[in-house]
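See the structures that follow.
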Structure P
Amino acid sequence: MTTNFSWLPPMVLNPGNWNTYLEILYRYFTDDFIHSQPKFDNKRVALKRQPVINGKEATFWHFISEKSPDSSLEEDRIPNFRRCERIRWVKPVMEQYGEQNTIRWWKTTRPSNRGTVHRIILALADFSYVVIVDERKEYVLPWTQFPVEHAKQREKLKREHNEYWGTQKAGDTI
């Protein structure tokens, strides 16, 4: 599948200094989600603020890092440079919600510590990048974002999408 993603902002590359990079990433995050007042499907976009680590909200850390294999603590998350590079993609992908030519989306539910969580999965049309949004009654929380690096992961996402929409076909591949 050849897809045009020219509508996405350029990736934010590491200038070679982690502290400088972190501040650049955080500036893009605050511009998109704190200083502006984005909407998603006519709902307010809020942030998971706790725990605040080094003065930065939990949502930010979920955007730029991944869970440590050795710990489930939020403060032990590990930076993922492929996530970092795509920090500017979250808001435009959320803004394209419902545009099936550019974004594939579906809803999931799963049990959690606080009951059942309702998530909306937003994927680029080729399933190479995903934004996950936690749906609440009055608002949504952008939960995380990540590039989908393996073909098997992309196939799994495509299957979930097709099953949700009832369009799964035998032998269907990306």
Structure Q
Amino acid sequence: MPTSKKIFTVQNLTEKLKQAKSLVLTNYQGLNVSQMAELRQKIKKTGGEFEVVKNSLLNLAIKEGLPKTAIEASLLQGPTAVLWIYEENTTPLKTLDDFIKKTELPKIKLGFWDGEIISGERLKELTHLPSLQELRAKFVGTLQSPPYRLANALNWNLRKLILVLKAKGGES
């Protein structure tokens, strides 16, 4: 007989699954309390959430929240923590990857990205993509570049004339 706390937890996880744009399942075994707190804090600052979950409850939530997705039971064994990413932004994933590079923990099991299951290797590839803010900045820079160059080209002849006149004025 399920307890009301477990029912609430499954409902909460199901709601998070529906809200999340993507998520990453990790094995957090080996992280101490201070490392876990540090990781949670860093990820929260980037717009994500890192939460330890019970495998059986997560499995129930996945069946309710993602009916078309089937994952292997072997991947939901051992200690599991979920990185919830609520925006279309790879910054929380990059934060997790930086933390893994520093501490070699937690170990990535798999991820869900745009409704598809992806491997840990594919997740690493996603960390190398520029963030949405970086892409926007590059786009704006690209849009501004031609008018700026045109203005410089048009002004160059005037500058050149002024330099010549100054040079001539200094000779007399």
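Read the figures in this text as sums done on the coordinates, not as results from a lab. In this text the structure is predicted, and so the values were computed from the model without any measurement. Cβ atoms are built from the backbone, for glycine too; each structure is taken alone.
Quick one: mean count of other Cβ atoms within 10 Å over residues 28-35 came out at 16.4 when computed from one of P, Q, so which one is it? Present the calculation step by step, with values, prior to reporting the outcome.
Details: P: 16.4; Q: 12.9.
Only one of P, Q returns 16.4 for mean count of other Cβ atoms within 10 Å over residues 28-35, namely P.
For which of P, Q does helix-only ellipticity at 222 nm (-39500 (n - 2.57) for each DSSP H run of 4 or more, over all residues; to 500), calculated from the coordinates, equal -19500?
Structure Q accounts for this read-out.
Here relative contact order in percent (Cα under 8 Å, 6 or more apart) was calculated and came to 27; which of the structures P, Q was it taken from?
Only one of P, Q returns 27 for relative contact order in percent (Cα under 8 Å, 6 or more apart), namely Q.
The value 1.1 for distance in nm of label points 7 Å out along Cα→Cβ at positions 148 and 164 was derived from one model only; which of P, Q is it?
It traces back to P.
Out of P, Q, which one gives 1, 8, 16, 21, 21, 17, 10, 5, 1, 0 for P(r) over Cα pairs in 5 Å bins from 0, in percent as computed from the coordinates? Let's see the in-between values first.
Values: P: 1, 8, 16, 21, 21, 17, 10, 5, 1, 0; Q: 1, 7, 14, 16, 14, 11, 6, 4, 4, 3, 3, 3, 3, 3, 2, 2, 1, 1, 0, 0, 0.
Clearly, the read-out refers to P.
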